[in-house]
Structure formats: C-alpha cells, structure tokens
Structure P
Amino acid sequence: MCGIAGLWVQGGAEQASLETRAGAMTNALRHRGPDDHGIWTDERSGIALGQQRLSIIDLSPAGHQPMESSDGRYVITYNGEIYNYLDLRRDLIARGSQFRGHSDTEIILECCVHFGIEETLKRLNGMFAIALWDGKERRLHLCRDRLGEKPLYWCKFGNLVLFGSELKALRADRSWTPRMNDGAVGAFLRHNYIPAPHTIYSGVHKVEPGAVIILGENQDPKREIYWSQHGAVAQGRDNRKDISEAEAADELEALLSDAVSRRMIADVPLGAFLSGGYDSSTIVALMQKASPRPIKTFTIGFEDAAFDEAPHAEAVARHLGTEHISFPVTGADALAVVPKLPKMYDEPFADSSQIPTHLVSALTRKHVTVALSGDGGDELFSGYNRYQWAERVWKPFSWAPYPLRQAGASAIRSLPQSFYDALFAYAPGTGKIRQAGHKAHRVADIISVPSIDEVYRRLVSHTDKPNELLSSGGEVRGAAWDENLLSLLPDPIDRMRYLDLCTYLPDDILTKVDRASMATALEVRVPFLDHRVVEWVWRLPARLNARAPRPKHLLRQVLARYVPPSLSDRPKMGFGVPLGDWMRGPLREWAEDLLSASSLRDGPLRAEPVRAAWAAHLGGSNNHQYLLWNVLMLQAWRREWDTAQTETSAGVLPSQ
C-alpha cells in the first residue's frame with residue numbers, strides 16, 4: 001500500500017525540474033507510505049513517476065518503486081495489493097521469467113511483458129491504482145481496480161499531465177490553478193460525496209473503477225474499460241445458477257474462504273475490524289478458521305449506547321476465540337477528528353461515519369499494519385434498510401392516484417419532525433424509534449414520487465433539490481438516472497444494489513475507508529470485493545438474494561456455521577455519531593462560524609436556504625443534520641483550500 005504521484009511534461013523537461021516537482025507531489029502523500037520514497041524520471045520524455053511506500057510484502061529494497069521491467073520497456077508506480085501474485089509468479093517462472101525479489105509489483109511488470117497491459121489487468125485479483133509508463137509506445141496508462149478500492153486522480157492541461165492517489169498531490173504542483181467545479185458541488189449536496197469521474201476541481205478527474213486512462217503524445221486521452229459491473233450483471237443474467245440454498249451457501253463459504261485467505265498474506269502484523277454484525281463477523285470467522293493462532297480483532301466503543309457496538313463485537317470475539325481489543329472512545333475523541341477532515345479527504349466529503357472509521361483505524365494501527373474489513377456485504381447481499389423501505393412503503397401506496405399520494409405526503413410534512421419525535425418517544429406502547437421525525441418525513445418523500453426508481457434516488461439524497469441551494473450552475477447527474485437499467489435489471493432491488501455497487505460503494509464507502517485508514521498508514525483489505533465473489537453473486541437466482549426471505553439470507557447461513565444466531569441477529573446499526581446533537585451542542589460555535597452569512601458570501605451556496613435550515617435545526621422543529629453536515633464539510637473544505645492555495649502561492653506546501 002502506498003501513495004503514488006507523477007507528472008508528464010509532453011515534449012520533455014529538465015531532470016532537476018522533474019525531480020523537484022515529482023518530489024513535492026509525493027511528499028504531499030507521505031502519510032500513505034512512510035517506509036520508503038522513490039522518484040524515477042526520463043528527461044527526454046519529460047515524465048516523472050513517484051511513490052511513498054508502505055511496505056507490506058517484500059520489505060527489502062527489491063520492492064522499491066518506481067520499478068522497471070526486466071526488458072526496460074515499462075516503469076511502474078503502484079498502490080495496492082495483488083492477492084493472486086504467487087499464482088501469477090509460478091506461471092511466469094514456468095514461462096522462463098526470473099525475479100529479483102518477491103514483491104507483487106515485479107509480478108505486474110513481468111505480466112505486462114508477457115501478456116500486454118489489458119490482459120494483465122484482467123488476470124490481476126486485487127486492489128490497485130497503477131501508473132504504468134510504456135517507453136516503447138511513449139504512453140502513460142492510469143489503471144484502477146475493478147471495484148474502486150484504491151483512488152487515482154488525473155488531469156491534463158495543455159501539454160501537462162498530473163496524477164496522484166489524492167488531490168493534494170496534484171495541488172502540490174504549482175503550474176496549474178485549481179478552479180471549483182460548480183456542477184460537482186450540486187452532486188455533493190445531494191449525495192454527500194462527489195461521484196466519479198467528477199472531482200471538486202474543473203478539469204480534474206477520477207479514474208473510474210475497472211477503467212484505464214491512456215495518454216499519448218499529440219493524442220486525446222482515451223478511456224478503456226477492462227471490467228464493469230454492467231458486464232458482470234449481463235454475464236450473471238445469461239449464466240444464472242440452478243442451485244439449492246444449501247449448495248449456494250457451500251459455494252459462498254468456499255469463495256469467501258479463499259478470498260479471505262488470500263488477503264491474509266502479509267509480511268507485517270495483520271488483524272480485522274469487528275463490529276459484531278453479519279459482515280465483519282463472517283470475515284473474522286473465516287480468518288480465524290484459516291489461522292493457526294488467535295487473530296487480532298478491533299472495535300471502538302462509545303459512551304452513547306445507541307451508537308455502541310462494542311458489546312456485540314466482544315461477544316462474537318469471545319465465541320470465535322480472537323485476541324480482541326476494544327477501544328473506548330469519548331465524544332471529545334470524536335470531536336477532535338472534525339478539524340482534520342477537510343485535509344484528510346481533500347475534496348468535500350460528508351459521510352459522518354468518516355469520524356469513527358478514522359478513530360478505529362488510528363487505534364488499530366498501533367497494533368497492526370493491515371486490517372480486513374466487512375465492507376461490501378450490504379451491497380452484495382441486499383442488506384441496506386433502504387431496499388426494504390422502498391418496497392414496503394412505496395408499494396402499498398403505489399395503487400393510489402399520484403395527486404392523492406402527493407396530498408398525503410404534504411399532510412405528513414405539515415407537522416414538524418419534532419412532533420413525531422415526541423409522539424414515538426412518549427406515546428404508550430409504541431416504543432422509542434430513533435429519529436422518528438426524520439423517518440416520517442422520509443415516508444412522505446417515498447409516497448410522493450411517481451416510481452420506485454425515484455424512491456431510490458430520494459432515499460440516497462440528502463436533498464432532492466440541490467440546485468435550489470446553488471448560487472449558480474446545476475448538479476451533474478450520473479448512473480442513478482440511467483433509463484436503460486430497467487431492461488438490464490427488471491427487479492427494483494437488483495437495480496438499487498447495482499447502483500450502490502457502481503456509485504455509493506466506490507465514491508462513498510471505499511473513499512471513506514481509504515482516506516480514514518491511510519491517514520494513519522493502515523492498509524485495509526476488503527474480501528467481499530474479490531471480483532469472483534461479485535460475479536458469483538450476480539449469477540444467483542432472485543429467490544436467494546433480492547427476493548430472499550430476509551436481508552443477507554445466504555450470508556447469515558454461512559455465518560451460522562461459525563457463530564450462533566443469538567450473537568449476530570440484531571437490527572442494523574450503521575457506524576454513526578450523534579451529529580444533530582453535536583451541532584446544537586459542542587460543535588455549535590464551529591458550525592455557526594461556517595454557516596454565517598459572511599462565511600457563505602462569495603461561495604457556491606445561497607445563504608438564505610442554508611441559514612433557514614440551520615435555524616430550524618437549532619430550534620428543534622426539523623432535523624437537518626445530514627444536509628447541514630454536507631454544507632459544513634463544503635465550507636470547511638473551502639476554508640482549508642483557500643489556506644492551502646495561499647500557502648502554495650507563498651512557496652509553502654500545505655502540511656499534512
């Protein structure tokens with residue numbers, strides 16, 4: 001795991017200039033790789049590749065990057081891990097290859113020599129962001145793994161190409177002027193992240209999952225796809241499994257066991273995050289099965305029981321016999337992370353679980369260098385509550401005429417969220433429902449839309465009218481508005497899962513995990529996102545997944561072989577923090593400063609609707625915590641970005 005960066009001045013540049021500029025870019029990523037640093041340049045071509053290395057496999061100098069291929073044609077700088085590299089190594093040795101060391105980096109290069117770049121990417125099982133220079137063709141290939149676990153940004157302005165693992169690497173080069181992308185701001189307000197290929201900067205792009213950007217001299221950049229979720233779905237539809245539930249559980253266990261075992265290969269200490277839910281418990285159970293000694297597991301505990309998963313994790317750990325470490329975290333610990341977020345995420349990002357994810361990563365890093373996680377289980381096995389909400393709420397009302405449903409929604413919204421909060425907190429026999437008012441207004445959102453696809457868009461939106469908040473411009477829209485999905489995926493739950501796998505997973509969940517963990521130099525591996533597992537899931541008949549008797553039905557069957565249901569069956573909690581209460585309490589002064597009329601002035605947002613939402617939230621009538629957190633993260637990023645630009649102009653690189 002590493003941070004990579006580089007530049008290409010097409011037409012050539014002096015070596016000293018290339019080294020200095022590439023050095024500044026990679027230095028901005030030193031938190032991602034504190035163990036080693038390398039720069040490779042070609043003055044005649046004007047290209048420089050750089051890396052900050054976090055040593056995981058082959059800790060010797062033989063793993064140093066950037067690295068040249070044995071025939072001298074290719075040079076690589078690479079971030080990630082290849083989990084089938086030993087299989088590939090054996091194949092290459094049989095073909096006559098000889099190796100200098102034992103790193104997976106060398107395997108990638110020699111595969112390119114033997115098979116070419118596209119075929120090599122198809123053979124790799126792993127998470128990766130690769131910059132590969134082809135000296136013979138004088139082309140730069142920027143490649144990203146299938147599911148988008150590792151990030152890669154790039155831009156081309158005139159004859160200058162820049163790339164890096166994080167935007168701060170691109171900003172470290174002073175030859176371009178970052179300008180805000182107003183359309184990306186609109187998308188951010190809706191989703192709490194900026195969807196690929198867009199970034200917060202105009203002209204700067206994310207390499208999309210499963211894609212390669214090919215840059216040549218005197219040529220427009222070309223984008224090629226070597227793997228896609230769309231292709232996996234189509235292949236699954238055409239090769240549907242005729243299989244019993246027991247057989248499917250056996251196959252899933254075997255696939256996951258192999259995926260987990262491959263991700264346990266490391267030359268450094270390794271462990272796992274454990275929340276006690278189905279996903280992480282399954283991963284930990286399979287890790288413990290594969291290990292001759294107790295594995296290390298980690299969780300954090302909160303003072304507020306509504307957010308505390310530590311007791312559940314501890315019970316699962318005791319049953320499995322892991323060496324479990326539970327870190328108690330206070331509200332003050334969590335609040336101390338907030339000022340670090342704009343610099344950590346580099347562009348506006350507002351999934352509030354970024355806070356506990358960073359905390360558990362920082363504490364885990366004190367004990368291990370690599371941790372496995374259970375991310376991806378919800379998307380693959382229909383686990384998100386919104387899948388059930390969409391059908392259970394929308395379908396019973398879908399028979400009613402649209403105007404009648406709109407009238408009902410208006411009636412629900414006419415009462416403030418605080419009314420429903422009080423009703424369900426104190427009404428006899430109802431029990432307490434967390435955020436009852438927010439959920440009641442969500443019901444209004446669901447019944448007032450014309451289709452179940454619009455229900456999904458509402459459920460994943462922090463605001464369904466972001467353009468009303470923008471000073472100028474309009475939101476950029478992506479896959480969720482693709483009308484062709486209906487023919488590809490007739491089942492609405494399958495469409496939701498597909499969209500989550502294409503958008504929410506890489507742009508939110510995996511972005512969150514990458515930045516939160518790499519800020520502490522912790523590598524996180526995700527077994528559920530082995531592409532073989534993803535392709536297998538899309539071959540399942542609906543009765544075993546989208547139409548299974550309960551969410552994650554097959555996964556529960558596998559977990560029950562290791563952990564009794566009494567320890568794992570519980571309502572989904574998520575990984576949250578009490579944002580709304582913080583904004584009214586310890587974060588109020590910070591928030592008021594960022595949301596003041598003077599702070600909003602000359603920015604991308606209209607002050608009036610933002611101030612109105614803030615006043616309603618403080619007054620307790622409606623809980624606007626998610627929308628306001630988006631705005632706060634945007635405002636905090638603007639303040640950090642302006643400061644960084646001032647420092648860069650003065651010749652001082654932003655600190656990390």
Structure Q
Amino acid sequence: MRKTPTLDQHLNVSDKNITSVSREKRVFKPTAEFQRQANLGSMAAYKKLHAESVNAPETFWKRMATEHIVWRKPFKKVLQWKAPQAKWFVGGALNVSENCLDRHLGTARENKAAIIFEGEPGDVRTITYKQLHLHVCRLAHVFENLGVGKGDRVAIYLPMIPEAMIAMLACARVGAIHTVIFGGFSPEAVKDRINDCQAKLVITADGGWRRGKIIELKSAVDKALPACPSVQACLVVKRTAHEIKMTEGRDIWWHDAWKGGPNFHKAKAFDSEHPLFILYTSGSTGKPKGVLHSSAGYLLGAKLSSHYIFDLKETDRYFCSADIGWITGHSYVVYGLLSNGSTVFLYEGAPNQPEPDRFWEMIDRHSLTILYTAPTAIRAFMRWGDNYVLKHRLDSLRLLGSVGEPISAEAWQWYHKMIGKGRCPIVDTWWQTETGSIMIAPIPGVTPCKPGSATLPFFGVSIKVVDESGKEVPRGTGGKLVITKPWPSMLRTLWNDAPRFKQAYFSEFPKHPDWYFTGDGAQQDKDGYFWIVGRIDDVLNISGHRIGTAEVESALGSHPAVAEAAAVGKPDELKGQALVVFVSLKNGIQATDELKEQLRAYVGKEIGSFAKPDQIRIAAALPKTRSGKIMRRILKQIAVGGEVKGDTSTLEDFSVIAALQSED
C-alpha cells in the first residue's frame with residue numbers, strides 16, 4: 001500500500017468515505033538525460049499506449065503477447081471473461097521456463113550473467129544463462145525421475161540461494177505447480193501449506209545464513225512432514241554443511257540427484273491457463289489464502305512491467321532485496337527479469353550483517369545499477385545513520401524502486417538524496433500478490449513524481465476510486481480502490497476455495513460483480529495521481545472520521561524524533577475507536593512523557609485534532625517479520641491488553657513483544 005506523506009489540510013468528505021489530507025506539493029520531473037535513454041520516451045507515448053490498453057484491450061494485449069512471449073502454439077482468442085473467471089490467450093500453448101531461458105540461448109545473452117549470488121558469509125557465484133539452463137534441465141530430469149510432472153505440486157522452502165530460482169524454473173519446465181514457502185515460516189505453517197495444496201515433493205536446504213546464524217530449515221521440514229501424507233520425497237540442498245538428519249527412503253541430497261543427469265531437457269508446452277504457482281497470503285480469517293496464478297497472462301504482466309517500470313537495459317545489474325517467498329520475488333527477481341534477459345543480483349542475508357553498510361558495499365563491489373527495496377529497509381538505513389552510506393560511492397546506481405508498504409515523504413527524499421544522489425528516478429510501485437504484477441507506478445523518464453504517490457496506472461489497468469455504492473468520487477476525495485476490467489496477470493482463483501475467491505475480491509459492489517476490490521482506500525488528485533491511504537481494514541472510525549492509519553504513521557514519520565510508527569485502533573465507548581500509536585525513536589532520542597505529548601500534538605497539527613492519538617507507546621523496536629513487515633495484528637492485541645495469539649513464527653525478534661507489553 002501507499003500513503004499521503006504531507007498532512008496539512010483535512011478534506012471535507014462524507015463519513016462513508018475515508019478522511020484524507022492534502023497531497024505532497026513537490027514534483028520531481030524526469031531529467032533530460034534519463035528521458036533520452038528511457039524505454040518509453042514521453043508522456044504522450046504513455047498516454048497513447050494506456051488509452052489503447054484500456055479502450056481496446058484485446059488489440060493491445062494481442063500485440064504485446066505476440067511481441068513478448070515465445071509461443072509453441074498461437075492463441076485463438078485474447079480474453080474470455082465471465083466474472084470472476086478470466087481466461088487469457090485462449091488456445092495458446094507455451095512454456096514459462098523456455099521463455100526465461102531457452103529464448104536467450106544462441107544469442108549474445110547466453111554467456112551473460114543471469115544470476116550473481118552473494119551469500120551472507122561472503123561467498124559469490126555467477127551463473128550465466130547457458131549454465132542456468134543446464135541446471136534447470138538437470139533438475140527437470142530429477143523431477144521426472146521422482147514422478148513429478150504436470151499439475152503436481154512442489155513445495156519450495158529454501159534460503160535466498162540460486163537453487164530456489166532453479167527449482168521454480170524446473171517446475172515450470174515440467175508443468176509442476178510450485179508453492180514457495182518463505183524461509184521464516186514455522187513447521188506448523190509449512191505443514192498447513194503443504195497439506196492445503198497436497199504437495200508431492202518438498203525442496204529444502206540443511207539451513208541458510210541470517211545475521212551470522214544458521215536458520216534451521218531442514219529440521220523445520222522434519223517436524224512438519226510426519227503430518228503431510230501427500231509428500232513422497234524431500235530434496236535437500238547442502239548450504240551450511242552442518243549436521244542434519246536424513247530420513248532414508250524420503251530424503252535425497254540435491255547434489256546426488258543432480259549428478260550425472262542429461263544436460264538438456266526439452267521443455268513441454270502447456271496451455272496458456274495452466275497453473276504456474278500457488279502463493280499463500282494472509283487472510284482475514286487467519287487461514288492463508290492460496291492465490292493461484294496461471295502461465296501466459298502472469299508472465300506477460302511480469303515481463304512487460306519489468307521492461308518499462310525498471311527501464312531495463314542489457315548492461316543492468318538489478319538487485320531486488322525481497323525474498324523469493326513473496327510475490328515480489330516471484331515477479332521481480334525470477335520471471336519478469338529472466339524473461340527480459342536481465343542480470344539478477346541475489347543476496348542471502350540481512351542488510352546489516354556484518355555492518356549496516358552491507359547493501360552499499362555490495363552495490364559498489366558488483367556495480368549494481370537498480371535497487372528495488374522496501375520502505376521498512378529504507379527507514380532502517382535512515383536510523384542507522386548517513387555515515388554508513390557516505391563511505392560508499394553508489395555511482396553505478398541509475399534507478400531506485402520502492403515496494404511492499406507505504407513510503408513517507410521523508411523516506412522518499414532521503415532515498416532520493418542519499419542513495420540516488422539526486423539523479424536516480426524512484427519508481428514507487430503499488431500492486432498485490434493477487435494482481436501478479438505492478439498496477440500503479442511512475443514510468444522512469446516519463447512520469448513526474450510526487451513523493452508518496454504511486455502516480456499513474458500501468459498499461460491495461462482500469463482503476464477507480466469509488467464510494468460505498470460504487471459511484472466514482474470527486475478528485476481529492478477518499479474512497480475505495482477498485483479495478484474495473486480484467487488484466488492478464490490477475491489471480492485466477494484461490495486454491496480449492498472458489499467461493500472464498502469470489503467473496504473476497506468480487507462481492508464488494510453487488511451492482512458491479514465484475515469489479516475487483518483491492519481492499520485499499522485511495523484518492524486521486526487533480527492531476528489524476530493515485531494516493532493509496534491504506535488497507536480498508538486499517539481504516540479507523542474515530543468520532544465519525546474514517547482515517548487511514550497510514551496517514552497518522554506518515555505524520556509521525558516526519559517528526560525529527562521518530563524512526564518508525566505503527567497506528568492501530570482499540571474499542572472506545574465514546575469515540576467508537578481509540579487511536580494507539582506504537583513508536584520507535586531515532587538513535588540518541590530519549591523517551592519521555594513530554595515527548596509523547598509533543599508527538600500527540602504534532603499529529604493534531606499535521607492532520608487535525610480529531611486524529612490526535614489517545615495513546616503513544618514507545619519501544620526500542622516494533623514487531624516485524626523477517627521480510628520487514630510490521631505485524632499489526634500483534635500490536636492490536638497488545639493495544640487492548642490481551643494475550644498475543646496466533647502464529648508468531650515469522651517474527652524477527654521475540655523480545656520485542658515482551659518489551660511492548662511492559663511499556664505503560
């Protein structure tokens with residue numbers, strides 16, 4: 001989600017809409033130098049292509065699919081749509097692995113680095129497209145020897161190592177459906193995901209490195225698998241080389257299975273709509289939703305958005321810090337980048353191991369040109385201090401990106417000035433696991449940026465801000481963000497749960513059953529720029545004002561004492577909901593009652609007195625997952641004084657909860 005960063009004017013809107021505030025007024029125009037070399041050269045070109053993509057979508061997508069995808073069998077029909085079921089490129093056949101690898105063989109790209117990997121301990125491997133193709137072919141034969149083929153599910157539970165990418169591509173090659181499970185998940189969470197999709201094969205490692213310690217992946221799988229009857233085999237990568245238990249008849253070392261196999265595997269052709277992967281995402285019921293993506297439409301969305309939004313060039317070395325276990329890793333580490341023939345930099349560990357300048361040191365040493373990371377990481381870099389950045393040149397960087405959650409104006413400006421040296425465009429991207437690819441983002445070299453706004457929709461994205469009844473709201477007014485037309489990379493269903501798929505995404509507006517509800521609140525400014533104010537379920541009703549928590553967090557984030565803030569609501573007899581904000585302070589700032597009152601007053605000044613937090617709670621850190629997302633569910637439980645319940649296996653630091661609970 002994204003949010004409005006400058007909070008200086010309360011807008012008069014209906015209580016049914018989300019109360020928002022005025023937009024950031026600064027505009028950063030593309031430099032002439034960047035514009036000259038951009039893949040899309042002008043705003044006029046963007047407007048022409050976007051208009052065609054939403055007004056004549058079948059013409060537009062037919063041309064894009066023909067130009068960007070290698071087909072084994074041409075499609076007969078662009079779109080078959082009966083909400084909520086979409087079929088794209090009907091009758092066509094392709095192989096996604098072939099589109100990422102084989103298409104580059106016999107060209108100058110075959111000896112180009114596909115992956116540059118650096119492990120947390122400092123080990124480095126470079127794998128060319130030709131070598132990556134060989135690895136994937138050999139693993140495809142291993143799969144077939146294990147009886148894994150079309151439609152079978154494979155669970156991948158690995159660190160951020162090349163074998164994770166190889167496993168995904170090998171699944172695509174033989175038509176198996178992969179589900180990548182983030183390496184921070186607990187044995188219970190692993191078990192639930194394996195059982196939900198009935199995985200036949202599990203791929204894991206003895207362990208992975210994180211903050212100088214071994215993450216015990218194989219032992220977690222050992223705890224999960226006795227309750228997973230569908231699993232027939234477990235393939236184990238040797239990464240840390242520490243002692244683990246290998247179960248005879250089930251567990252196989254990757255290097256033993258891979259050895260001596262054929263170096264070539266003929267990729268099989270599959271239908272355009274053949275499922276490519278299931279990715280589990282959190283749901284309001286507590287049960288993860290298995291988001292299902294298909295082949296051709298997803299690949300086209302990932303490839304096209306990568307080409308234009310990251311302005312990819314042959315010489316780029318692209319670093320996305322997201323884990324492969326999340327959708328960002330799927331689309332913008334693996335499929336989108338490799339289908340474009342790009343060089344991907346893959347890093348295994350933490351950004352502050354052994355020191356807080358690890359990213360900047362690697363960027364200089366590997367001459368990386370594009371960095372795509374999360375605002376959580378940016379805020380951490382800010383907190384660690386400018387000196388860690390100033391030790392490094394960072395002159396190879398030419399483009400920056402932001403993904404995953406809101407970026408405040410302050411963080412945007414710091415990122416632009418300190419990391420981009422004032423010359424790198426920033427693409428602030430809004431999208432979801434369900435959308436498959438980026439939906440709103442600036443096109444570098446084309447779109448003037450306003451810090452905190454995701455700016456304008458990408459090609460094929462028909463999107464509106466509407467009120468409760470589905471009526472489009474005036475510019476500058478808050479409402480619900482909906483996508484009104486199908487797009488190729490959209491999710492196809494929820495695994496084994498079609499009713500929940502319809503209810504979760506296509507039931508918000510009964511008069512418009514073909515509208516996809518994003519779950520986000522937003523507004524458009526006078527220039528048509530989109531400002532995402534946060535999840536609707538993170539919108540609080542305080543004394544009749546519906547306020548996005550992201551707005552409050554942004555206001556506090558601009559205070560010089562605050563490193564990070566997370567706002568939640570708790571029941572209040574008088575107001576309906578009371579606002580509780582958890583705050584971590586910048587280094588050297590002391591927590592005092594006076595400071596808490598200053599912060600309350602600051603929010604009142606920035607937004608309005610109605611938005612003053614009822615309580616400010618200060619702690620050394622906020623509870624986060626290993627991927628850097630704040631666990632607001634935990635904060636809500638702490639705010640009401642209740643017991644922390646639910647799965648906390650992805651929590652980075654368990655001591656954070658105790659510290660927050662003990663704070664008055």
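Among candidates P, Q, the computation of mean count of other Cβ atoms within 10 Å over residues 499-506 that gave 16.8 used structure Q. Source structure of the calculated read-out (mean count of other Cβ atoms within 10 Å over residues 435-442, 18.8) within P, Q: P. Taking FRET efficiency 1/(1 + (r/R0)^6) of positions 91 and 315 (r between Cβ atoms, R0 = 35 Å, to 0.05) as the criterion, the top-ranked structure out of P, Q is Q, with the highest value.
When mean projected area of the Cα convex hull in nm² is computed across structures P, Q, the figure 29.2 traces back to P. Looking at structures P, Q, which one was helix-only ellipticity at 222 nm (-39500 (n - 2.57) for each DSSP H run of 4 or more, over all residues; to 500) calculated from, given that it came out as -12500? Label of the originating structure: P.
All of the numbers you see were taken from the coordinates with simple rules; none came from a lab. All of these numbers come straight from a predicted model, not from anything done at the bench. Cβ atoms are built from the backbone, for glycine too; each structure is taken alone.
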